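As structure tokens, here come the structures.
Taken together, the values in this text are just the output of simple stated rules run on the coordinates, not laboratory data. This structure is a prediction, so every number in the text was calculated from the model and none was measured. Cβ atoms are built from the backbone, for glycine too; each structure is taken alone.
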Structure 1
Amino acid sequence: MQLLVRPLTSHDREALLAFEQVNRTYFETFVDSRGDAFYSLDGVAEHIESLLMLHAQNEHIPMLITDASQAIIGRVNISQIDAVSGTGSLGYRIAEEQTGKGVASRAVKYALDVAREYGLNTLHALAATTNIASQTVLTRNGFVECGTVSNIARVAGHNIDGVCYQKALD
């Protein structure tokens, strides 16, 4: 499968809204809900503008994963960038229908290269203890488990714990 990882732009509002709406229930099995207000054109536009502002301040790198037809099939981001320490946090979400196809692994590998280009030397990531697939993706990409974190999300009224990972970038 051909993949493209590209920067998020303000022109992605409608496509990103559709992606998030279709996958909302699936995503909310692993992470906190973004709330109903997010799932509107205005809500997604506000979200995008916020990410682009953080990007302009060199604090966030928002990217989209698209297939050969340029349909959004996932997102990968480097957030909480600290240029002084050279660290950032990796996050991603893949469409439910694309899981198990190597999309996340390939996108994470690409994001590692982007992080190096930005001069980062360490990335951190969290995966819900219930999200074995995400833990596998991180491990396959050379992330090392560095502990557990309590209450990283609240899903269906229950607190979810997470596994912390980090990767030193060569």
Structure 2
Amino acid sequence: MTPTDSSPPAHAEPDAEAWRRALQRFASVIPHTRELGLEVVAVAPPEVTMRLPWQPALLGDATRGLAHGGALTMLLDTVCGASVLCGLPSPEVCPTLDLRVDHYRPAVADQAIMARARVLRVTDSMVFTEGTLWQQPEQPIARGIGNFVRLGPRNTPPGFVEALFAEELFTEEQGHA
């Protein structure tokens, strides 16, 4: 593969683990998700599961020990956006157009916050997703519906796919050397 190629070779379809590493790499270049230690737990395209470890920076109500709603919104936006990347035929830049968040119960201190999102529908111009946050199984904290605008290959920066799968491409090139 040459540096000018815009996507992985057809025979190198990423598996779930390659997607997990790629999306972890993606989360690691976003300053706030990197600083908060956001972890990509699992990927089964077009579904993504993430874990946000608890830390005091997430507090919105220190007296009652509750997470800030903005941190929950950020987590839903990030997990829904990650599902978009693996839910398209080829990753492309898709900014958030709309994110609706329904809060069911507060997220409490000293417990990680789990997040799962999946792509519901892809059109030529939009990607529709839904996500859920929880700390205890079967007890959702919040649900989000995220809509993302497809900018298409023409507006996706050159090297975007290669940057996501850099480790996989490097390994594959070494295997063929």
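Quick notes on this one:
- At a computed 12.0 (Kirkwood radius over Cα pairs in Å, for residues 84-131 alone), which of 1, 2: 1
- For 15.8 (mean count of other Cβ atoms within 10 Å over residues 68-75, calculated) the corresponding structure among 1, 2: 1
- Looking across 1, 2, the calculation of mean count of other Cβ atoms within 10 Å over residues 60-67 that yields 13.5 traces back to 2.
- Comparing mean projected area of the Cα convex hull in nm² across structures 1, 2, the highest figure is found for 2.
- Source structure (of 1, 2) for mean count of other Cβ atoms within 10 Å over residues 20-27, computed value 15.4: 1
- A value of 20 for relative contact order in percent (Cα under 8 Å, 6 or more apart), calculated from one of 1, 2, originates in structure 1.
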